[in-house]
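Quick heads-up: structures coming right below.
Derivation of every value follows stated rules applied to the coordinates shown; laboratory data play no part. As the structure is a prediction and not an experimental result, all values here were calculated from the model. Cβ atoms are built from the backbone, for glycine too; each structure is taken alone.
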Structure 1
Amino acid sequence: MKIAAITCSYNEDKFLPIWLRYYGQELGAENLYVIDDGSDVPVQNIFANALRVPRPETFSAFRPFILANGMQSLLFSLGYDIVIFTDVDEIMVPCRDTYNGLHDFFEQNDQQVYTTVGLEIVHHINQESSIDWSKPIFSQRQYGRFSTTYCKSQITKVPWNWAHHLHLTQQAPSPHPQLYNCHLKLVDFEYACHKLLLSQQLQFVPEEVAQGLDAHWRYSIKDLFHTNYQSFFDKPILHQWDFSQEIHHCKNMPTNDGRIDIAQPLKILPDFFKKTGV
């Protein structure tokens, strides 16, 4: 079974090496494809399978999905059986108490398209220190919370339009209960602030700004803190690792509804995440 993974990267010095290392050990480095969206230092300097594309003057929320769609078509034409698309700060983990890794997961499951269970891996700044990027993340972070935003139909065996059906839609299957999309953007508050300040310098497509698309890229530091960190300080931390209720919610909603995300409590991550080496 041939499996490829795609990501887009722009000036990413922390998460791209983690992405390459994890998916390289899971799928083989020769099956990874990075779309370098005009980084100041070309990604090809560190990774050969990088396609460099010109950086546009204004950034569209749909651009990464459109680029990935084109790469998906190419990879299917080259004989790949499964194509995966993730953001550079997303690590897709099957339950390691049941599966040995991604290959084992796909050998034991047979769907045309898979939707993941979205998890926001967070920095509990009242309890956890800043990230040491030289050490595994899951040895330093113990909390995650369910996120509809990151329940994505990001794995496919057939042509699939990620521009319109990446996030939850009526056409997408409900999340597989043992396949987790771990979003790492918030694993370190200081670094999240640094990335936010950089994204504030981007020029976005005016029509998309008017519609409120990707508004979180234009947050103030105060917005980032209150929405993504302070929101869980006063909530109890749960030890039960069960997302059946959340998955049921996804089955009954017509489109992605990120509004419920910040209402979710933190749950303690099972030890199997440490087996990934991330």
Structure 2
Amino acid sequence: MTVLVGIVLVIGSILLGYTMHDGKVAILLQVSEFIIIGGAGLGAMVIGNPPSVLKSIVHEVLGLLKPSKFTERTYAELLQVLYEVFQTARKDGLIALETHVEDPQASLLFRKYPLFTSHEHAVRLLCDTLKVMLSGTVEDHHLAEILELDLERHHDEASVVPGAISRAADAMPGFGIVAAVLGVVVTMQSISGSAAEIGSKVAAALVGTFLGILLSYGFFAPIGQAIETRVRGEGAYLACIRTALLSFSRGDAPMTCVEFARRNIEPADRPSFEELEALTRRKAA
């Protein structure tokens, strides 16, 4: 929703300032300039990215219309599921988790936490790491390396989309210049025409430069930044799981493990220690 508000503010403020200087909005509606800039930008993205990335771009851009998944409630549920997993392992042994991690979607333990189970990579990260720990063949420092590698690869994959959009933003002013130059070419073909006709064609050419810069700094760059912020939020969420797992692998108590995870949460979304105690007591009850 904030993305739509931002778009309205960008367009509204530009049009308001333009009309206050007696500018005519109709002259900005140059369909040919939109076709040149938009088509060239789209073509460049198709050339530079595989179909899977193009599909992800559409999915991530549309996802900005929804609120972020990583809220205080999401983190509170994550701390609860981590505490219950570690508490189960402490009471009944690590082997008690085997049925849960082998099929997390059917697990009664995980099904109580819909926000957590809806995040596929988070479920895989937790369950796959617990499977490794169940095998007993990986030492603690190697486990840290495995988790770090997993998060690094996931971050690289998630960063492809904002990177592609940012590169498109960098290209928009260039395509705007292309549209403007083509407009000048058209103007020169009509150089013998009236001053009004030439002025109209020059104005249309300058609209190309205007659109290129506006699309770059008013839309593409902010959208890429918004998606990058979502990527960082997901990275912080997964880092909480990583921190808790490393604490658990050292033999720390369940409460200590989730406290390590809590400290990894951004202050704006971090439950207080008292809230964490209330959450864990609820699980214990």
Structure 3
Amino acid sequence: MQIPGVPAAPKMTDQMFRSMREFIYQNTGIFFQDNKKYLLEGRLGKRLQVLDIDDFDRYLQLVRFGSDRIAEMKFLYDAVTINETFFFRNEPQFEAFERTLIPKFVEGKGSGRTRLRVWSAACSSGEEAYTIAMIYLERLRPKYPFLDIEIIGTDISPSVLDTARSGIYREYSVRNTPRPFLEKYFDEVDGRFHLSSEVKQLARFYHMNLYDRPKMRGMGRFDIIFCANVLIYFDQQSKVQVVSDLYDNLNPGGSLFIGYAESLHGISSAFKVMNFPKTVAYQKE
């Protein structure tokens, strides 16, 4: 039922859905299946109402040719991605990282001071990157005082990156955080949880479209990459491209983590599968 005084949400025709889907795909590699039309219509429809635009064709012209198209793209990125995350979300991956991959990395480097490069690709609002930072401070640095760490977080959405840089989170984000970490590395202020500067200074955040090959090549090499729940957005061709680029971004012997519901089967045979309790990693040989 239409609420009096509230403009009706715009409707998306099948042809406009295909045009909008193709534009999104060309720019992000994200592909909306036919049965996801309602999802795209609902998410973008809210943005059209904010802009007081009454049809999707006008919006497509805006993001293609409008004078504010670059600024508008950040809202489009927010609309087509789901930023669901929290601290210590993928515990089996963090356990494999801490208990197996890091000792192996340290053993291969000898006793001299060395730097570990970790990339949280599609980092959303930063919880994964900061979880890695806390594990380093609490468990790795005391054991390996010669080990330095560089943590890079990237995401396609500028708004979630702003949250990551602020280091301020709602209770939902910290609900899975072990109590000792919560008490040591957060200050609760008016219902918000402020991350300590000691943790924040270990991670840097940048805007990155994983479908942008030149920017991917400019990231350099990493020892470990976390890229969970990203491949599910891509079609087969995009998956192959992104995974190939992630492979190139790993140092020899480096490891890639992806989401629980994701697999590299049929996408890449370049990695060696490493089995851990309740998770797997993909190693570049």
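Given a value of -7000 for helix-only ellipticity at 222 nm (-39500 (n - 2.57) for each DSSP H run of 4 or more, over all residues; to 500), calculated from one of 1, 2, 3, which structure does it belong to? Computing helix-only ellipticity at 222 nm (-39500 (n - 2.57) for each DSSP H run of 4 or more, over all residues; to 500) on every structure in 1, 2, 3 gives -7000 only for 1. When P(r) over Cα pairs in 5 Å bins from 0, in percent is computed for each of 1, 2, 3, which one produces 1, 5, 10, 12, 13, 11, 9, 8, 7, 6, 5, 5, 4, 3, 2, 1, 0, 0, 0? Clearly, the read-out refers to 2.
Compute distance in nm of label points 7 Å out along Cα→Cβ at positions 181 and 269 for each of 1, 2, 3 and report the one that scores greatest.
Values: 1: 1.8; 2: 4.5; 3: 3.8.
Comparing 1, 2, 3, the top value of distance in nm of label points 7 Å out along Cα→Cβ at positions 181 and 269 belongs to 2.
In terms of distance in nm of label points 7 Å out along Cα→Cβ at positions 61 and 149, the structure with the greatest value among 1, 2, 3 is 3. From 1, 2, 3, which structure was relative contact order in percent (Cα under 8 Å, 6 or more apart) = 21 calculated on? Source structure: 1.
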